[in-house]
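Structures given as structure tokens follow.
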Structure 1
Amino acid sequence: MIDYESLGQRIRSRRQLLGKTQKEVAVSINVAPSYYSNIERGLRIPSVETLVAIANVLHTGLDMLLVDSLANALPRRSDDEMRVIHKFLREEIEKMDYNVFDRLDEEREAAENTQKDT
């Protein structure tokens with residue numbers, strides 16, 4: 001079962017980490033800012049298409065946004081095991097994020113160089 005309040009909190013955290021406003025994300029995914037705000041507060045349930053669009057705009061995966069739901073599908077783990085798993089996942093997420101942004105920077109630079117050459 002999806003905890004939409006937690007989902008909204010993860011979306012908000014990711015958006016803030018990227019320095020984007022709610023309005024910027026809402027415009028990017030073609031929804032009303034009030035609807036997007038309600039998603040972040042857990043008051044509205046986004047469609048799969050909207051959730052995918054949010055993940056794309058926030059440069060993250062659905063698995064990261066739905067981590068609580070995925071965790072509920074796993075066998076019950078002790079608190080110590082969960083701390084180890086969460087630490088590992090946090091480290092992996094940090095690695096992925098840097099790789100994504102490095103690739104975006106490289107692609108942007110290549111596009112700028114291509115424009116200069118034409």
Structure 2
Amino acid sequence: MTEISPEAQKTFVQLQQLQKQIQNMDMQRQSLMYQKVEIERALEEVKKSEGKEDMFKIVGPIMVKSSKDKLEKELGDTKEKLDSNLKMIEDGEKKIEEKMKSHQEKLQELLKEKKPATEAG
């Protein structure tokens with residue numbers, strides 16, 4: 001059985017941690033994308049309604065009356081925040097993917113270095 005160097009073990013553990021971070025970020029991204037789709041649908045419905053009549057929105061367990069303009073602005077602001085959060089997550093994912101690639105290359109090099117020593121001995 002081939003022993004793995006402590007540095008290779010450490011790199012492997014770091015790689016696993018990065019993979020977990022990517023999975024968590026992916027789940028966050030999917031959740032934000034779902035929220036964004038819901039906001040976009042709501043915004044479309046608000047824009048479709050004619051006139052300046054009052055509308056209703058759900059706030060927690062209650063329904064509240066709101067003006068069309070105010071509701072449209074709130075939905076637009078929420079969409080902007082979601083877009084910003086999505087961008088941050090996507091940027092974070094890219095950075096982690098770069099780290100993962102670096103760790104994978106390092107691990108491969110460490111494992112290659114170990115092979116000749118075991119074959120010779």
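A short reminder: the numbers here are calculations on the coordinates, not readings from a lab. Worth saying up front: this structure is predicted, and the values here are computed from it rather than measured. Cβ atoms are built from the backbone, for glycine too; each structure is taken alone.
Annotations
- Structure from which 1.22 was derived, Rg/Rh (Cα atoms, Kirkwood Rh), for residues 18-65 alone, options 1, 2: 2
- A value of 41 for relative contact order in percent (Cα under 8 Å, 6 or more apart), calculated from one of 1, 2, originates in structure 2.
- Calculating distance in nm of label points 7 Å out along Cα→Cβ at positions 26 and 106 for structures 1, 2 picks out 1 as the one with the greatest value.
- Test item: P(r) over Cα pairs in 10 Å bins from 0, in percent calculated as 12, 37, 30, 16, 4, 1, pick one of 1, 2: 1
- Structures 1, 2 were shown, and helix-only ellipticity at 222 nm (-39500 (n - 2.57) for each DSSP H run of 4 or more, over all residues; to 500) at -29500 was computed from 2.
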